[in-house]
Structure P
Amino acid sequence: MSPASNLCKSYRLARNLSQRDAAKLLGYEQSFICAFERGKRGVPTGNFKNVLVSKFALSEEERNQFENALKRSSNKIVLPFTLDEDKFYLAHEFAEHLESLNSKQMELIRLAINIKAKPNEAKTGE
């Protein structure tokens, strides 16, 4: 499930609402809420975020969390066209293997991403 799906479900449960009650409150079909929470439906577009924020009376912190979760839940990532060829290949190779990564591999990738490059290495790749 996406970060936004998980957060939506946790907000609903924290308010002691069933999917049916949440759907009625938000003005959506229960099947929509169910599919979104189970990850069977992508990130909602349009007015869903505003309705959820308003009807669930989200705090400012919750609104910020939900906004961030929506951004992180997109299944499309745009690569900057200024990347060099090797980074394009790396991004596509990563995408091809993403579903099969285990938790150890993900941990190693996160560690590698957070290694700070020396100033001259960042530009030259050396």
Structure Q
Amino acid sequence: MADTHPLSAPGGDLKPGPDGNSVQFNVSDGSPGKITICLSSAQNVTWWKGIKVFGDGSWNAIGLVETQDSSHGPICVTLDIGQFQAANSRLEFWKAKAFGVHTDMIHYTFDPFQYVGKQLSFIWKND
């Protein structure tokens, strides 16, 4: 099972990063009553990367953004705030490892109500 940490403050790299990788996290204005999650990858990042979005304590993802090969994004998903519970929301960061197997690397918990009407942008900077 992947380690779980609180989501870092925006404006820098996630601490700790998934699998030791650098992932920049920024927040900007989005749509009222919604949360938008976006993933981009640097031009030199070609292996599959993904973020699964969970709004409650279940194992049912409510969103997925992913990049691979020459598709560097941004790839975004916009979700209604009603799909989230404050104490149970998380972002799971996944990446392709040996033989391209999609591997759960790290989870970040967050308070979705802190980000209502915002876009959370993540830039995966290295493999």
Structure R
Amino acid sequence: MRSSAGSAAQGLIFDLFMRFGAITVMNMPFVAGAGFRMDHRFTLVSVSAFFGGPVSLLVTAGMAAGYRIYIGGMAAITGLIGIGVSSIVGLTAHYLTRSPKIWHVLLFSAAVPLGVGAGLFLLPPAL
């Protein structure tokens, strides 16, 4: 009984870090070009799915998507698509690797930026 309470507490702490980490990194973007700002929210969303599973993902992605909508801007739809893609990559990795090995993590680390990078083609031409 003690281990399940400990696991629940660990899961809650993990979820809190992922949720508020996603919001925090969205407030600290880096400039990638003239007026084009990027952040690392996709990393936290996908890690939340990979290690936390679907419940952790729903909360983290929901908060990130809600905050992205609140921020607005020309690339809001692209940001939401990126959150969706990183969610799919993270959940796929979660279900395919029940006890991840180092090569699973390396493959996952390569798949997230490739998937999210594909979404950059959806940016409006003005950017």
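Data table
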item	result
Highest-scoring label, criterion being Kirkwood radius over Cα pairs in Å, among P, Q, R	P
For helix-only ellipticity at 222 nm (-39500 (n - 2.57) for each DSSP H run of 4 or more, over all residues; to 500) computed as -18500, the structure of P, Q, R it came from	P
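Every number here is computed from the coordinates shown, using simple stated rules; none is lab data. Computed from a predicted structure; not experimentally measured.
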